[in-house]
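Pasting the structures here.
Just so you know, all these numbers are worked out from the coordinates, no wet-lab data involved. Quick caveat, the model's predicted, so the values are computed rather than measured.
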Structure 1
């Protein structure tokens, strides 16, 4: 699990995940959630299932503001 705690809050409105690039297809992250910590609790803000791309990109339906995110 990857986590990032920033010194200030950021508005997130898109996601770009670069995986194994030209590595074996079995190394691609297929299922994952992006979460933000709000009031001490982790909240899912974007879920992906059955990803088949080394470079995954998505616009967020609703922008999120936070300083603590995890994959």
Structure 2
């Protein structure tokens, strides 16, 4: 079973609250690179949000992110 509140990369809570009515979630204010979204494992695409820390790490140091999470993709 897929938990939509767990990041598909680090497996920690993603902090997404976009499903709460009238909520202004952090994920509405950050650009998630298409290249990162394409790395989400197929079974989790459109089912779980990437956490802010993983988005920031990918943007800051793509190579480190890929080393850390390459076995998932």
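For which of 1, 2 does relative contact order in percent (Cα under 8 Å, 6 or more apart), calculated from the coordinates, equal 50?
Traced to structure 1.
Taking helix-only ellipticity at 222 nm (-39500 (n - 2.57) for each DSSP H run of 4 or more, over all residues; to 500) from the coordinates of each of 1, 2, which one would give 0?
Answer for the origin of the read-out: 1.
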